[in-house]
Structure P
Amino acid sequence: MTQIHKYICLFVLFLSSCISLDAQELDGSTKVFTETAYLDWVRKYHPVIQQSNLLSRVGEAYELKARGGFDPKVFGDIQQKSFDGKTYFTIGETGLKIPSWMGAEFKVGYNWTNGIFLNPENNLPAAGQAYAGVKWSLGRGLMIDERRATLEKAKILQAANLAEQKMIVNDILLDAGKAYWEWVNAYNDVKIYEEALALAAVRLEGVKNSFLQGDKPAIDTLESTIQVQNRRIALNDAQVVYENSRRYLSNFLWYENELPLEVSDLLQPVFYEDILLTPTVVDLSTTLNNLDRNHPILQQYELKLQQLEVDRRLKKEQLKPQVDVEFNFLADGIDFVNRPKDVDEIGALNAVFTENYKAGVKVGMPLFRRKERADLELTDLKLLDTKYKIRQKTQALKNKVLNYQELLDNSRQQVAINQSAVTNYQRLLAAENEKFRYGESSIFLLNSREQKLVAAQLKLIKLLTLYQKNRLGLVWAAGQLE
């Protein structure tokens with residue numbers, strides 16, 4: 001036994017234990033594979049759904065990356081020049097920068113210099129010089145900057161990825177559910193044709209015996225033979241459709257380590273007479289009223305709108321002039337107070353704030369601000385475009401929900417009508433059989449009655465599975481199939 005066959009057997013055994021509450025035993029080994037058990041399996045192991053689970057981790061990684069813009073940073077720099085046995089200069093700096101959410105950047109550090117050809121502006125106390133200060137953008141960048149905008153958009157991206165994950169699961173489960181009911185339809189078609197072929201074969205034998213006894217003409221045997229041949233052809237076609245639908249259903253069945261599985265004959269769908277018109281979980285009024293908040297596609301649009309709003313705030317901030325101020329307290333060595341013996345404490349502190357400092361202001365602004373105004377205009381246009389898309393998509397989704405609801409109601413009515421028709425055809429066939437037994441009917445009429453019953457049964461199966469697909473479609477259109 002190959003490894004794949006071992007896994008298939010394991011799959012069947014596992015399902016037999018997992019779906020015991022949803023599966024009805026047909027014989028010693030065959031189980032009914034219910035829609036609930038099937039969709040639960042797809043949710044758990046389908047590789048596309050597993051892949052969609054990575055989106056939350058991607059969002060977390062982007063948020064972590066954006067938070068890295070606020071990480072404290074240790075820095076150091078040293079330059080030295082030596083020539084002809086002389087040390088011209090040594091200039092060193094080390095420190096720590098701490099960005100903040102307010103836009104200010106706090107900085108502490110220590111400088112040291114020495115050398116015989118040192119630039120006078122680099123002269124420091126013999127013990128070096130510590131400093132502590134802040135750099136703050138009071139114009140452009142005060143309310144928001146690139147760093148804060150990136151973090152805000154990363155948080156929104158996390159929510160957008162969760163919405164995309166829901167949308168992927170919603171779409172996969174719809175395709176998987178439709179494949180399941182196509183499988184159910186094809187299986188029941190085969191069973192109907194098998195039963196019809198068996199009845200036709202029995203009738204052919206009976207007609208042959210009646211012909212040999214002289215009770216029936218030879219043409220009746222020909223009529224019955226043609227009926228058997230036609231039903232055998234129909235059964236062969238139905239079996240091909242069933243095998244194709246079974247293989248297509250297997251596309252959605254996987255196991256751990258992305259191992260593909262096949263639907264075994266030990267797993268069979270429910271017979272059409274046992275298919276119930278399961279009510280949908282969608283409340284139409286509540287769904288339509290809350291569609292913009294609950295549907296993953298509309299959630300994605302809304303979150304995109306929020307990201308564009310962050311972009312707009314950032315572009316609008318660029319219209320302001322650049323006004324960067326910086327102030328650093330300076331120390332003698334690491335002594336910021338540096339109080340002489342004849343100066344009291346208050347005088348020493350006053351000297352710190354009025355004498356021992358380094359300050360600067362940087363101002364700048366483009367005269368026409370054409371680039372900044374154009375960037376803002378483009379962002380406004382993207383916002384407007386997204387709002388149009390939201391309105392259009394919302395209306396389209398509402399119409400899709402209403403369409404599926406109407407299809408569901410219509411298919412429910414058609415099922416009820418067709419169930420009654422099947423019952424009536426069964427009565428007609430039973431009556432025609434009685435007439436045939438007493439010689440008051442013909443093999444042609446009997447075959448015709450039976451053919452109409454088979455056609456009605458096949459149509460009923462199609463309507464029952466169509467109802468189930470419309471039920472899944474309604475939940476999908478509401479964005480709740482997950």
Structure Q
Amino acid sequence: MAASIKRSAQRLGAPMTIAVGAVALRAITGVGLVNYDTLYALAWGGQLSRGQAPAYDVAIAPTPHPLLEILGVVLSPLSAHAISGVTVWLGFLALSGCGWVIYRLGADWFGSAAGALAALIFLTRVPVLSYGVRAYVDLPYLLLVLSALLVESHRRARTGRPAGAPVLALLALAGLLRPEAWAFSCLYWLYAIGWRPHFLHRLHRRGEGEGRRFERPTHARGQLAWLTLLAASGPLVWVLSDLAITGHPLWSLTNTRHTASTLGRVSGIVNVPEYIPRRIGEILRPPVLLGAALGGVLALLWLRRRALLGAAAGVLAVVVFAAFATLGLPINTRYAFLAAAILCIFCGAGALGWLQLRSGDPRRRWWMAGGALVLVALVAYLPSQYRSAHREMDKLARQQSIEGDLVALVKDGAVSLRCGPVGVPNHAPIPLLALYLRTSPRNIVNAQLPSGQIRSGVYIDPASREVEDDYVLDPKDPHVTVSVPPGFTESASNSSWLIFKRCNY
């Protein structure tokens with residue numbers, strides 16, 4: 001009986017820890033809202049639930065993410081307010097889950113102290129918190145990929161063989177959120193079926209010398225087919241989804257490249273050497289980069305077998321990031337989260353990995369001295385990190401307040417489709433209004449576009465210059481001065497918005 005209770009407690013330990021972490025992160029940050037891309041996916045999911053084709057072809061629409069749209073379908077019976085609330089909490093659970101998996105990976109490779117420090121570092125990075133509190137798709141994606149890495153790490157430690165199907169299943173789900181997982185699935189499939197490049201054969205032979213023998217996996221025909229189907233399912237579902245909705249199987253790729261070009265986002269192979277290190281540096285900042293460099297070098301020298309999987313995963317994350325940038329996809333900071341998470345683990349190793357060496361080992365003193373310098377640098381940088389996080393949370397709280405005022409006008413009936421389409425001063429409010437009005441994003445018209453002039457309906461105008469400046473997706477986005485359409489008269493207002501209406505009946 002006692003053993004059964006202990007096993008049940010162990011099984012519940014991870015979900016309970018993640019749930020408590022999500023609540024703590026929500027309380028600490030004081031902010032929780034749904035970002036532009038995720039709102040679009042939820043609105044598109046609502047369209048699917050009503051039997052409509054999602055409006056992918058509206059201007060400045062984000063990349064479709066099939067798994068998020070499925071979430072939108074599942075949540076569609078709820079009110080828009082409940083859909084937003086559930087999505088925000090799922091975002092916090094993903095953020096907390098990433099911290100837990102990073103802890104487990106760090107603990108498995110370099111000890112519990114290093115894992116705990118790695119998780120703390122990751123969860124206090126300002127870009128990670130910023131995207132996490134806004135329920136960006138990148139945190140659930142990261143959670144799935146890191147979970148796949150954790151499963152593989154555990155299986156290798158126990159048996160020396162690839163985990164196979166469980167890893168590919170997690171990567172398949174990740175592949176419905178971000179296409180980089182397709183590359184990981186393909187490479188892992190080759191690894192799982194027994195293909196090895198020359199350098200991996202050498203590493204495995206070294207591993208045998210350390211007391212662990214690698215056995216080349218063998219698969220029955222049915223098992224091989226199952227692994228192949230799992231590896232191909234992510235891109236296959238995404239391509240078939242694009243084909244069914246738009247008639248173009250590569251819609252997501254071509255539209256993302258077009259939007260990136262329209263908004264002037266950095267992309268292309270010529271920008272990879274400069275911008276990928278810059279993006280990783282924006283997340284981690286100098287002390288963590290210093291600790292990761294120290295941890296990577298010392299772990300590969302003195303804890304090689306423990307460090308090899310993490311080092312390979314980190315290199316692969318950067319290579320895949322660079323490869324997709326060469327296809328014209330933007331080099332965004334959030335796309336570097338996987339590489340940053342692995343570097344956090346190596347920073348934990350740099351500071352506290354020496355605990356894995358024997359107490360009499362002379363190398364321990366050198367590593368301890370380097371680790372002390374890393375800890376001093378991390379502590380010295382804390383005030384700057386806190387100020388950056390505070391400014392970012394204040395900015396997001398302001399955006400959340402502005403959105404709340406807009407939603408209040410929708411709930412009061414001041415914003416509706418009874419008189420015609422709804423005009424907005426830029427593209428930022430479009431998916432929010434589409435979700436709350438339960439309509440196609442095509443019925444929310446951006447006044448900055450040449451086709452954005454409406455002759456009847458409702459027009460929403462910022463109540464102040466501060467709202468106009470604060471409620472934008474990116475201050476660098478193209479901006480055109482707009483005004484209230486002729487013939488519209490003010491019908492409602494609050495501290496953030498002025499509502500103008502004209503009905504032709």
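Rule-based calculations on the coordinates, nothing more; no lab input. None of these values were measured; they are calculated from a predicted model. Cβ atoms are built from the backbone, for glycine too; each structure is taken alone.
Couple of notes before you dig in:
- Which entry (P, Q) yields the derived value 20 for relative contact order in percent (Cα under 8 Å, 6 or more apart): P
- Read-out P(r) over Cα pairs in 5 Å bins from 0, in percent, for residues 89-368 alone, computed value 1, 4, 6, 7, 7, 6, 6, 6, 5, 5, 4, 4, 4, 4, 4, 4, 3, 3, 3, 2, 2, 2, 1, 1, 1, 1, 0, 0, 0, structure in P, Q: P
- For distance in nm of label points 7 Å out along Cα→Cβ at positions 193 and 401 computed as 4.1, the structure of P, Q it came from: P
- Of the structures P, Q, the one that 84, 26, 17 was derived from, the read-out being semi-axes √(5λ) of the Cα gyration tensor in Å: P
- Between structures P, Q, the greatest calculated value of distance in nm of label points 7 Å out along Cα→Cβ at positions 105 and 225 is seen in P.
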